[in-house]
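Student: Each structure below appears as C-alpha cells.
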Structure P
C-alpha cells in the first residue's frame, strides 16, 4: 500500500514542483524565531527528487547565527546530524545524496526540517521507506525534545496515510500555502 502511494506521490511532486519564494522563506524564519525561541541548532537536508527546497532558508538561518546541521547516513541504516556551514564541501553518500564529510562535528538538532513524500491532517509523514528519520527521532527523543517540521507542497497532502507503530508524527507541516 505505502509503496504504491509513494510512487504516485513522487510522480505528482515531479510534475508539480514549485519554487519557494524569498517572501515565504522570511515568513518561515519569523515563524521559527517566534514559535521556537530557545533553539540554536537546526537540522535540514539537501533536497533531491523535487523535494521542497530548504537550502535558501538554511543559508538565511546561518546568517542569523543558528547552527546548521545536515544528516549523514551510516552503514547500519541509521543516520546522525553533523554540523554544516555553507562554506563547507559536501560529498555524495551511497544513495547519491549530498552530505557533510564525517570529519565535521556530530550534533543533535533542536529542530529538524524534514523532507517528505506525503502527509495527512494528523501530521503523519510518508518518506522514501528507509525509516532513517523515524529511527533518528526514536533514538533522539529519548535524549531530548526535538521539534519536527515537515516541509512539503500542498498537493502532497492526502486524506489518510497508512501508518504503523514505527512511524513518528511531525509537530508541524509547512507548505508553500500555509505555515
Structure Q
C-alpha cells in the first residue's frame, strides 16, 4: 500500500471518529435544544441535501484543481467550524445552520479525498483497498458511537462536543503537516 493511502486512511479515520461520536445520540440532543423528531430529520436533511447539491457542483470545479490535498484540508477546516458550532447551538435554527456548514465541508473535501484515494490505489487492488476504507469506516463509526454515548451520558453533550472539536482540530493539524511535508509533491 502506498504511503499516500496510509496518510489518507489515517486522516479519514480521525474524521470518522470525531463525527461518529454524535451519530446515534443526535436525536436526544435535538430534544434538549427544543426540537423533536421532525427537527432531527429536517436538520439531517439540511446536511444531506446541501452536501449532495454542492458535491454535484463543486466536484466539477475540483477536477481542474491541481493540488487536491488543499481541498481535503479545506473540508477538514470547515468541519472544525461545524464542531465548534455544536458548542454554540441554542435552538433548532442554529442546528440547521451547523448542518449546512457540515454539508459545505463535505462537498469540498469528499470529492477531492476520493479522487486522491482513487489515484493512488495499487493496480489490481482497487476493490481491496477501497474495501479497507469501507471496513475502517464501519468499525470506527461503531466504536465512536459507543464512546460518544458513554461520554454524553457521564459528562454531557458540551464535553462530547469539546472532544469532537479537539479531534477535528488534531485532524486538521495532522493532515496539514502531512500534506505540506516534502512528500506532498507526490500526492498530487
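Values in this text are rule-based calculations from the coordinates and carry no lab data. Bear in mind that the values here come from a model prediction, so they are computed numbers and not experimental data. Cβ atoms are built from the backbone, for glycine too; each structure is taken alone.
Student: If helix-only ellipticity at 222 nm (-39500 (n - 2.57) for each DSSP H run of 4 or more, over all residues; to 500) computes to -28500, which of P, Q did it come from?
Tutor: For helix-only ellipticity at 222 nm (-39500 (n - 2.57) for each DSSP H run of 4 or more, over all residues; to 500), the value -28500 is produced by structure Q.
Student: Tell me which structure, out of P, Q, gives 0.70 once FRET efficiency 1/(1 + (r/R0)^6) of positions 94 and 158 (r between Cβ atoms, R0 = 35 Å, to 0.05) is calculated.
Tutor: Answer for the origin of the read-out: P.
Student: Where is mean count of other Cβ atoms within 10 Å over residues 110-117 largest, in which of P, Q?
Tutor: Once mean count of other Cβ atoms within 10 Å over residues 110-117 is worked out for each structure, P has the highest.
Student: To test your reading of the models, identify which of P, Q gives 22 for relative contact order in percent (Cα under 8 Å, 6 or more apart) when calculated. Could the numbers behind the result be given before it?
Tutor: On the way: P: 22; Q: 39.
For relative contact order in percent (Cα under 8 Å, 6 or more apart), the value 22 is produced by structure P.
Student: Give the label, chosen from P, Q, of the structure having the highest value of distance in nm of label points 7 Å out along Cα→Cβ at positions 38 and 62. Walk me through the numbers on the way to the answer.
Tutor: On the way: P: 2.8; Q: 3.5.
That would be structure Q.
Student: Kindly point out which one of P, Q the value 122 was derived from, the read-out being volume of the Cα convex hull per residue in Å³, for residues 70-165 alone. Mind showing how you got there, number by number?
Tutor: On the way: P: 122; Q: 99.
Label of the originating structure: P.
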